[in-house]
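The numbers here are math on the coordinates, done by the rules we state, and not lab data. Every value quoted in this text rests on a predicted model; they were computed, and no experiment measured them. Cβ atoms are built from the backbone, for glycine too; each structure is taken alone.
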Structure 1
Amino acid sequence: MSLLRPARRRLAQVLAFAAVCAPSTLLATTSAEAAVAVPRAAVALPAAIEAMPSYQPQTFCDPVDKPGPVALGRLLTATYRDTTVVDISRPCASDTSEHYDGRALDWGAYYKNPTQVKEVQAVFAWLFAKDATGNPNAMLRRLGIMYIIWNKQIWGSWSQKWEPYSCSGVTACHQDHVHFSFDWAGAEKKTSFWTGKVSGFVAAPAYTYTSTKFAQIAKVSARSASVTTPFQVKAGDSYRMTVTGTYRYGSATTQRADAECSTSDGKTWKALAPGDVSSMTGRLDLWVERHRYWAAAPSTGGGCSATKHSYTRTLSFPTTGPLHFFVNDTTRTDDSGTLTVTIQRV
């Protein structure tokens, strides 16, 4: 997100809390812990160090394991042979997760296993310790880790402290694994822990979507003049787009529209927008580039999908680049609502 920090689902879970002390099983340091081994870098680390990683949320779907999480997972399981890598990438959904672009590592450790708890504590102490020149959170910065979740707690680079994490269930509460999310420098294994050279900020790649194995999702706010996708489509490739949802185009709650049709009374849906004289203008329709016609799926008659509000079409584009969506309402200041577009390479 442009820094939409806690606006996303995972980060929003951090906001509704009062400050509390971290549980003893999370950060307590004991004499026994001091004897637990810690990972080691395979290169000489420079005196200089990366800045604290900024939050770079997942914006496109690319569930392919990135080299940074893969390498840290191998290092942790080699150091602690009773632990596992649970997963890195996973199938994309409509929420936000760095698992969906291969930048999150789930390291398997159980909160009721005393040995594994000590190993987790040792890793945290190692990540957050100062280096020889006094830089705090040194190894975390050298790895490019944005945030960590473990045992109902979350540590984020935005606050640099442990905070309660709202959840339910052992896995959702990260009590059977530790979650690490990486910035793009860390994900691409470009940080000093791996290279011996300090990395600057690395932006998300200009990703061109060509896979038929997974879809991309775009959210189009009715109030936005234009929404640009964070990914590109490839020139000449075919993409099936499915649009769902409705939005309000006026102050009255009955004034609603979807990708193709609209209603002023909240009951009768028509392809021709109120006050429009030609369907060619596509008023109140969803546009992508110069395209505005959508086929109802399923149809309730008159070109509308008045029950499911679901529409589809397949398009190809002459040039490689991002897609631009907008709702064609010139008086959008009183609009509200969002349409969801699922883009599938076919």
Structure 2
Amino acid sequence: MAPSVVYSVGKGGVGKTTCAAALALHTSHTCRTLVVSLDPAHNLGDVLEHPLGEKPKEVTSGLWASEVDMEGAVDRYLKASSEKLRQMYGYLKVINMEGYLDALRLSPGIEEYATLQAMEELLSTAEGRFDIVVFDTPPTGLTLRVLALPQVSLLWGERLARLRREILHKRGAIKNIHGERKFVLEGKEEILAADEKSDAVMRELRDYSTRMQRMTALQADAVHSRVMPVMNADRLSLFETKRALQSLSRLGMCIGPVIVNKVGVKSTDEQTVVEIARELERPVRKLPFMAIEPVGIEALQRIEAQLSFEQWVPETPAQTFGGENEQRLPSHPQRRKDA
């Protein structure tokens, strides 16, 4: 069974890692939960007081955690891209593959594509093992670009497929006149594809489109996906959060109430929260400022006690939460088993 997904989203420094960890702790009582940091500047391990790596580590009963090595993710993405290019275009000896990949490493968008691939890999390996995956995302700008990639990729994937069909059609016409074109690659004779069925490029485009359709469908699935926005009680955080919510809404994602964190640092924070709720026109939940940094399971339990985190758990109707007063809803379906 595919896991449900929660995205903890916000600008750097607002406490989205802490909120992601607290939410994960909450769901771990009834569900096998994995919380994953995708932020290049990891501090999930610090919050949980456990050294983390890419392999999920059980930090308490029902809760596993990991931190993705983003440099390693970029390397894996480039390695996979290199292998696919060699398979598809190995007959073109004029291509300097190493030089191409060196340039690709520094190209805009590589970090976004590598992050998306890391998310795909995590969700694939989590299937059947975890019930919920909580993503502690990078700062807002990078996160929005990553979440937009599936829909954007589908658009250019369709155009590339159309262009490829034109190429194959012309190859087919040439084949009918001159016969099959053959070439030798690494000592093995190969036939240049002239139809979609035998063309490696078309297979890759279809596979990629299928993967992006799956990610797009997951993001828009309110039953299995939810966004947990986190911000601070200040105007700059409000402006960025408002823009982020607009982008997430355009992507069709289900958005839970906005967490306003660290309330009480300034005497005007309570009034600011009221203004934030009015400006955003959506439910807002408050977390008070904690004089002692919330580190460790006990600190996360105190945060869990202050918020009904069920509001951000997929399969709980988002529209049932609409006011300042919180209500404790029935817990998530009892489906936890030993992982």
_If helix-only ellipticity at 222 nm (-39500 (n - 2.57) for each DSSP H run of 4 or more, over all residues; to 500) computes to -4000, which of 1, 2 did it come from?_
1
*To which of 1, 2 does the computed value 0.80 (FRET efficiency 1/(1 + (r/R0)^6) of positions 143 and 263 (r between Cβ atoms, R0 = 30 Å, to 0.05)) belong?*
2
*Of structures 1, 2, which gives 14.6 when mean count of other Cβ atoms within 10 Å over residues 151-158 is computed from the coordinates?*
2
*Where does the value 17 come from, among 1, 2, when relative contact order in percent (Cα under 8 Å, 6 or more apart) is the thing being computed?*
1
*Taking FRET efficiency 1/(1 + (r/R0)^6) of positions 55 and 295 (r between Cβ atoms, R0 = 30 Å, to 0.05) from the coordinates of each of 1, 2, which one would give 0.15?*
1
